[in-house]
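Several structures are given next for inspection.
What follows is calculated from the coordinates using simple rules that are stated; it is not laboratory data. Predicted model, so just to flag it, every value in this text is computed and none were measured. Cβ atoms are built from the backbone, for glycine too; each structure is taken alone.
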Structure P
């Protein structure tokens, strides 16, 4: 395990260096693009009878990493907490209705639109996939990735209100998406369809329990931080609250991702303001910023390398293009259109609907959820479609969202 971690970190560091030195892309997008490029080059050379050993070595590394488990049980808690630490609670409260509607209602609506649309469209490409798997795909592809777009929004000078709504929605819809996915996966495994009432109760119990547990965890962490003044101890306390809290949430059968978001917001606001000295605040911020940057770089390198473990053919590639378009259309219908129709009542700049639509990038959590589906033909199709959508989203939308922000809200380039 140590050797695998060492290889991943070395590869990530080298690709980050190459990106910074020669490409100049945002780190997460640059390392993923570079890793994907190298992986495709190795596949091409192997097809020509060259570098077969290199392909075998990379495939062995990819297969030895349980991507879904590494992200969902390890990295996700740290990434969500680190992202939530930088959210301004006052601004978050002022847009709580918009964020709640987008994170819950829009995610559920997007799941249904994507699921039923693909159930109708995939047979046209000669790809068979049952309705339960189509809905699973809808649930895992609907959550957006706050990491890939946050830095771009800042560099583009996006208005604070728009940045808060996109970040808040992305942080919370990750938790909602995981809960929806878990419910649909259990339904697919049992072969039974629960009533709407049963499904809503389960959703409220897991999501509501995660929010409540996150508040308790955040408050306990705040009280502990306030009782000491030692930055080493306080950094360790924040780390322990994330690792231990996420593990405890899984045993309590409540949403760990939502708990991490709430705990992170509380620690980053109340904790930083009232329980930390200037020295502690500086070290805590630097620690979590480094954790965030390192884990995200590793995550996107793994996404780029994961192409070696996925089987593609012409039908799947065409279906993947269709899935990417459907996911983007669902984002427009469930997020962009309501914001555009409500206009000034949502208190966002004119043109925000376009940024919210185009800035809804899909990322590592979608790939991890797809990998967590039990083995089978349906899983292979869902994984291939997920990978196509994630790559198209990050490379297509991610590289252009800065220009979209500047044009949509009238900012200077």
Structure Q
């Protein structure tokens, strides 16, 4: 069992780790613990998954199975199921998840708890597909919820999620086309058209070059060869292609059609995702501020580029989940994949957040950031957390700092 997160920049400080086999064992463990937290894939870059001096629950051994319900068009999965594995089973039954994240290696519960997302002007975060979940609360009781906007993006502060039910859509195919060298003027002038050009669209840059390095368009049709001034790539690309990273672990490109779960993610399930040895940050601003936010980051380009592997620009549709960064409207996602230099990254974060502050910036809960954002339903979430966990056994230092405002 791991004692660090995926990137190795956070050491977990729980006193012990327990791997329950049944939900009943989860109940007993939670009821008897003073501090407890479920541990997923570890693909978070801050201390959100830590539980100092407490109990870590590794849910990967739970006896629950994935069940597709064709009549209701849903799938019920154990918390520790990986999206890539669920996708294969769902596709075999003729269904799809509406969207996937860039990499399929993360657990469903961890992804949902932090409002992790994919891309697409009309695609919401993965948490928005949750229509029900099973939660073990502080007293060891099992509670089930259906379409409750407050419990889905829970940050581990409400209890231990053991099962989730996700809404499905009919299975579909996509192709993936990559374009090199998008002029920044075109990115500004045609931002909405570019991000409307496919089911899922990503732009990659280091913020210092004269053009956007790449645009990845995942859609049902073939974009034009001259894509707003960018040219079709002459071979497979990695998001950090400009940093010299080969495309071996990336999903199939060059316009070859394939099933949704083999095209929406950037990275293949059977390979190390992304670069591996990296850090990540991500900020979200309303779509109406897209150009101004990009200009603000370009103004820092000379400072960002030496620490970056690549940066990704995406769009995500809004939702009503209480602690979702997309609560209340569509947002642009500015993602930063950093070299593994935490001191250098930490020094940049306050500067970046100051530049983005005029645009109502919100950080990704699972990545590196300096200051949390305010949310319209934050007080309601705090009240729910106190109701379900009056003694604060799920109130980790991360939650105390970023949700309850404690030092």
Revision key, fill the gap. Matching 12.6 (mean count of other Cβ atoms within 10 Å over residues 17-24, computed) against labels P, Q points to structure P
Check your understanding: For structures P, Q, which has the highest computed value of FRET efficiency 1/(1 + (r/R0)^6) of positions 9 and 97 (r between Cβ atoms, R0 = 30 Å, to 0.05)?
Key -> Q
Study note, to complete from the structure: The highest value of distance in nm of label points 7 Å out along Cα→Cβ at positions 121 and 393 among the shown structures P, Q is in Q
Practice item. Work out which structure the value 2.6 belongs to, where distance in nm of label points 7 Å out along Cα→Cβ at positions 185 and 233 was derived from one of P, Q. Key: Q
**Study point:** Among P, Q, structure where helix-only ellipticity at 222 nm (-39500 (n - 2.57) for each DSSP H run of 4 or more, over all residues; to 500) as derived comes to -5500
**Key:** Q
**Study point:** relative contact order in percent (Cα under 8 Å, 6 or more apart) from the coordinates reads 17; which among P, Q
**Key:** Q
Practice item. Assuming 31, 26, 23 is semi-axes √(5λ) of the Cα gyration tensor in Å as calculated from a single structure, say which of P, Q it is. Key: P
Review point. 16.4 is what came out when mean count of other Cβ atoms within 10 Å over residues 169-176 was calculated for one structure; which of P, Q is it?
Key: Q
